[in-house]
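K.L.:
Got some structures for you, see below.
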Structure I
Amino acid sequence: MIKILDITEEYKDKYYDMINEWKNDSYQLVPCIIDYDCNHEINADTYKNLMDVVSEYKNGEQEDKEYYNSSNFYFIVDNDQLIGSIEIRHNLTELGSKTIGHIAVGVRPSKRKKGYAKQAINLAIDMLKNDNINEVIMCHYKENNLSENMIKSLGFKLKSSVISKVSNKEICCYAKEV
């Protein structure tokens, strides 16, 4: 059974291993902390910088305030094996509700198609329920059929579709009452 756990020093070496695996993959890199580290050189400060960013987002000090108030990043772990990462965003703005949603999940390439993302999303939904959220929103780029199929299989229904001003791609947003 998987768990979503705080990002701690304990997972440093496993994180580097996961990032190196991800660097060789052409799939979209989410959440943003994965994207950043996969597109930069790993060095002695990488994990410290990761921990700092996680803290900044948790305290609402992220740059993208126009989308949400704050967010929490977690590792997805199965029997002490690092599977991926998940971001749970809090207090979405109207723009955030139409473009990024509450949850972003990424599973390392070697662990995909094993149900880990669905399990992690269900755990994240439970956490959002505890925050008195009664409608969870998830978004994806339209061309990402894997995300669409997974989101629909979790009972989410299409809510809106917009063209992103940043990427110029169509974003589909789904909602689920919880």
Structure II
Amino acid sequence: MGRTGPRGGRTISTFVAVAVLISTAVLQTTVMPRLALWGVKPDLMLLVVVSWSLLRGAREGAAWALGGGLLLDLLSGGPFGAATMSLMLSSLVAGLGELNLFRGSLWLPLAAGVLASAVYNVAFLLILQVLGRPVMWGAGLLLVALPATALNALATYPTYWSVRWLHRRTRPQTLEW
């Protein structure tokens, strides 16, 4: 399905990665708004990127953040580049989970998802402000960022388990003696 990557695992084929990112972006922009609770929807692309970063490392996570962010920027009504930059920052934060100290923790996906969600929302609001868009920080954080982070926390494990399934299907089998 792919060739050997820098971490010894098989790299996912470009076709599969692009298909996953396109599917996620389409779901994020078409289906997720219909599943919104009190005007807040889960950030599926963010959770997919965070999960991939935890499973495959910061380098592959950053590549997925770049591709996913560009797709979201193309499909959304926000300023072009805002989703990409916010996802890249979130991916870097999630890449910290790659440290061996935290790797086996059951709580790592949840902690990384919550932290990355907070970073994503704050970065997005900051980018909007830098671009001259009006930002009401109190309302933005309290009514958008906080509920989005809570909703992302609920969606973290189902997303992580789905991405982990893909990760396991695309890594090589190891022989043990």
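Since every read-out is calculated from the coordinates, none of them should be taken as a lab result. No experiment lies behind these values; they were computed from the predicted model shown. Cβ atoms are built from the backbone, for glycine too; each structure is taken alone.
K.L.:
Thinking of I, II, which structure, once Cα extents along the principal axes in Å is computed, gives back 42, 34, 34?
P.N.:
Value 42, 34, 34 for Cα extents along the principal axes in Å corresponds to I out of I, II.
K.L.:
Suppose FRET efficiency 1/(1 + (r/R0)^6) of positions 20 and 92 (r between Cβ atoms, R0 = 35 Å, to 0.05) works out to 0.95; of I, II, which structure was it derived from? Spell out each step's value before the answer.
P.N.:
On the way: I: 0.60; II: 0.95.
Label of the originating structure: II.
K.L.:
Hey, helix-only ellipticity at 222 nm (-39500 (n - 2.57) for each DSSP H run of 4 or more, over all residues; to 500) derived from one of I, II reads -20000; which structure?
P.N.:
II
K.L.:
Of the structures labelled I, II, which one yields 25 when relative contact order in percent (Cα under 8 Å, 6 or more apart) is computed from its coordinates?
P.N.:
Attributed to the structure labelled II.
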